[in-house]
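> Read through the structures below before going on.
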Structure I
Amino acid sequence: MSQRAVVTGGAGFLGSHLCERLLAEGYQVVCLDNFLTGRPANVEHLLAEPGFRLLRADLCDYVHVPGPVDAVLHFASPASPVDYLRLPIQTLKVGSVGTLHALGLALDKGARFLLASTSETYGDPQVHPQPESYWGHVNPVGPRGVYDEAKRFAEALTMAYRRSHGLDTRIVRIFNTFGARMRPDDGRAIPTFIRQALAGDPLTVAGDGSQTRSVCYVDDLVEGVVRMLRSQHAGPINLGNPHELSVLELARWIIDLAGSRSGVAFVSRPEDDPSVRRPDTRLAQEVLGWEPQVPIEDGLKRTIAWFRESVSTLPVGRARPSASSTGSAGPG
């Protein structure tokens, strides 16, 4: 009999790719989403799969899934700065109350629980690259604190359930990830730059563009999550690409790959925007045998091709993108 997994936030960017992968691995998948930032269109192609079920549900309410469940993968959360700055209370609630309910579901079902945490738990880091042992440098009262602290609390709550209830838990810290199904208006650097490049608009780079990011193609990230789910390691484990580049380099690379004539426009940096971001991935290599396989250039070409084909038909969200944002593409 096939295993059954619940994916919260399963209609989001990362969640939809994860649902797709789990189905391919033979899992039955229950996708939970309230569509606050996720889109039904992201999983529309999965609805005909006999092992897939899509349920509209808000994790901040009581959640019941009938039948057996072998794994709960908690990916529900606004994840881009545009979203969590627009939805600060909802972001904090899904990181706290939502995580509590997801953990309760796993405990009730005797299921393994995997938390999608984020590199933003490290804040604007004073240690570089960031190992899992680093406790972070987060401003709890700054605007980004609603996301950073929600995820830090979610990690603490996950470990409390592990220690107090013996729940079988996993934590992954996801660094900037990109690929198909990112919303063009979500404010993160790569979709913003691609949208601007394809439109022939200037690419808006925050500050002088010297701040760094490490970007990982979505297929590699999902591979790491699946390996973590099947491992015996509780985590946290960093999942991301250890290749570091500046935001300005990334913008110019996208202009070139898109065949665009766009220039670059420099805008002010958001408050608490991290200056550097690069994962120490040695633990993932040792424990999971995992490292990114898709070259960044190949991933960008695939993502640009998807945007070129799909972006004109995608619905635009309520918030206009802040193109200066270079936030993490964490879960959501």
Structure II
Amino acid sequence: MHPWIRRTLIGLASLVLAAAATFAGVIAFSTPAEVPRLAAGDTLPGTEAWNRAEIPEVRRVAARDGAPLAYRLYPGRADRAVVLVHGSSGSSISMHKLAQALQQAGGTVYSISLRGHGGSGTVNGDVSYRQQLDDDLVDFVQAAGLIDPKIRRSLVGFSSGGGFVLRTASGPNRARFDDYLAISPFISQDSPTTRPASGGWVSVAAPRVVALTILDGFGLPWFQGLPVLRFATAAKPSENRTPVYSFRLAAGLQLARDWRAALGRIDRPTAVVVGGKDELFYAERYAPLFAELNPKVAVTVEPGFGHLDMVADGRACASVAQLWQRLQ
């Protein structure tokens, strides 16, 4: 081999090794930064006034892998089922006031804790693969006995849970529910509705996310259990709080990367509602976005309410319940 060819090959190999080392370093050392604590990140407003005797006990069904899926049941009409999904870092108990409002409006409400939260699954803040939350939802509907065609099924979710509602409404499991209601939904980091850092609520390990996304694009789901999101709460991991998300949990909650096309695919009765004073998202930008991407999705702005008010304030919860009734 000619010396200059050898030198060229050695140089190229050195560049590849250097790039690989840099890539590996990004994955290993890019972690979500600590976020200044938000008082609302530790507790919902008004919880001190809750009648704890009214909070249902946690029930469980088994997912296909045998792991528990936890939920709280608020009985109502047998033919009107609402599967209710909490927001980021929360659990079934955080949706108590909204669950009661939906119950009073006639629904039998199943307030679930997604895997990685509230005692569902096996590891706080993680799942086993990216599509596991989708599979868990299918498993829950079947295990809870909601496959009877006489039951009208609604999927309702808040914040990140609202994003999961839109993910389901636009995905392969869309026929599992008859209608969808997304409350103050997280759509995407690059959506015009999202404030920078979600209003200070979340820290993202962006370099690690990019690196893992590249690997995933090559069909290599490596290192996806590493943390990429940290929320502005001082709460420790528990059955009520999940302060850190892995890559695969965060990705499994969100709309597809082509989220604009995904929103355009929604074809079942779907509504979006957001508080006019939302601190995480730009409330006024939802209506123009959906008017552009899918005018069939109705958008309502409730003036005077902040982000957490939509699931904690009695008046906001009543408005959400009325909107759910109009979808029926």
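> Tell me which of I, II gives 26.4 when you compute mean count of other Cβ atoms within 10 Å over residues 81-88.
So the calculation was done on II.
> Sticking with this structure for a sec: Check the numbers for mean count of other Cβ atoms within 10 Å over residues 161-168 across I, II and tell me which is largest. Can you show the working numbers first?
Values: I: 14.2; II: 26.1.
Largest one: structure II.
> Sticking with this one: When FRET efficiency 1/(1 + (r/R0)^6) of positions 33 and 185 (r between Cβ atoms, R0 = 25 Å, to 0.05) is computed for each of I, II, which one produces 0.85?
On the way: I: 0.85; II: 0.50.
Computing FRET efficiency 1/(1 + (r/R0)^6) of positions 33 and 185 (r between Cβ atoms, R0 = 25 Å, to 0.05) on every structure in I, II gives 0.85 only for I.
> Given a value of 148 for volume of the Cα convex hull per residue in Å³, point me to the structure among I, II it was derived from.
II
> One of I, II was used to calculate distance in nm of label points 7 Å out along Cα→Cβ at positions 153 and 305, giving 4.3; which?
Going label by label, the one that fits is I.
Throughout, read-outs are computed from the coordinates displayed, never taken from laboratory work. Owing to the predicted nature of the structure, the values given are computational and were not obtained by experimental measurement. Cβ atoms are built from the backbone, for glycine too; each structure is taken alone.
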